[in-house]
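Several structures are given next for inspection.
Derivation of every value follows stated rules applied to the coordinates shown; laboratory data play no part. None of the values given here were measured: they were computed from a predicted structure. Cβ atoms are built from the backbone, for glycine too; each structure is taken alone.
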Structure I
Amino acid sequence: MQSYLDRGDLVPDGLVMDMLRKPVLAAASGYVLDGFPRTVEQAKASYAVVQPLGAEVQAAIHLDVPREELMRRLLARGRGSEDGKAVIEHRLQVYLDKTVPLLEYYAGREWMFTVDGARPADVVHEDIAGRIQKLASFIAAQT
């Protein structure tokens, strides 16, 4: 997997699906997936994996961060070299090509939250936690 990530590419769907099964089986009270799915194809495949297990997606959260801020953060996290910048540019282009269509897919299927991810981490955390709490209360009231 690391070689795909080092290039800024997505990990192939088959490998990701294999990695998904075991944690979902072990998650009796629910689970959170961070950074997955990344494509509409992965979302559809994940439904096929988790549906027979009795699991379902209840919410999708999109952290919306301007491209310039993403570049700044990712360059600060890495070495900041031209190689690093090229990989980050590639990763952001893959995001535009493959992941942005996923937002529309989830907006039509699930509870879709878009959160301003350019704010400080503690503010983003509180925003997400508050939205999940409201959703949990709503779901509990429906049952």
Structure II
Amino acid sequence: MIEQNKKTVIKFIESFSDGNAEAAKSCLAPDAVTYAKGYGKLSGPRPYEIIIATTATFKDIIPTGLRPSFKSVIAEGDKVAVEFEGDATLANGERYCNQYSMIFTLQDGKIKSVNEYYCTLLADQKILPLLADVEEQRKKA
């Protein structure tokens, strides 16, 4: 089960990174929640619905995907810890490189919770304005 949990987590990260909400759904329990740790505006909990909506929006704001470069994947029991770096080009042409550590808890092969650690200041500076632009465009449509 440990190897399968690792595969599920990697699939989720790659799906999220590519903005593939349907593939991300297949990795998540219906009551999954992520917790972006830190004090930035993008910090805090995200329930399943927000995880999926954010994943779908990533396709618009990060057309290259995060292009994760995995540094380590460690699993024990129902926990998987992943360290990776992202190297993306945003929709506005700016480069976005961040470092991530995530601790996943799985149950019955599905992700139940994720503790995300990354530079929230960088995400607030680069990602937040693009999210606001997408939201504004959706309101106009």
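Rank structures I, II by mean projected area of the Cα convex hull in nm² and report only the one at the top, that is, the highest.
I
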If relative contact order in percent (Cα under 8 Å, 6 or more apart) is calculated from each of I, II, which structure is the one that comes out at 26? II
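Could you tell me which structure in I, II was used to calculate helix-only ellipticity at 222 nm (-39500 (n - 2.57) for each DSSP H run of 4 or more, over all residues; to 500) as -18500? Kindly include the intermediate steps, with their values, before the conclusion.
Details: I: -18500; II: -13000.
Value -18500 for helix-only ellipticity at 222 nm (-39500 (n - 2.57) for each DSSP H run of 4 or more, over all residues; to 500) corresponds to I out of I, II.
When semi-axes √(5λ) of the Cα gyration tensor in Å, for residues 67-130 alone is computed for each of I, II, which one produces 26, 19, 6?
Label of the originating structure: I.
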Structures I, II, by distance in nm of label points 7 Å out along Cα→Cβ at positions 51 and 75: label with the highest value: I
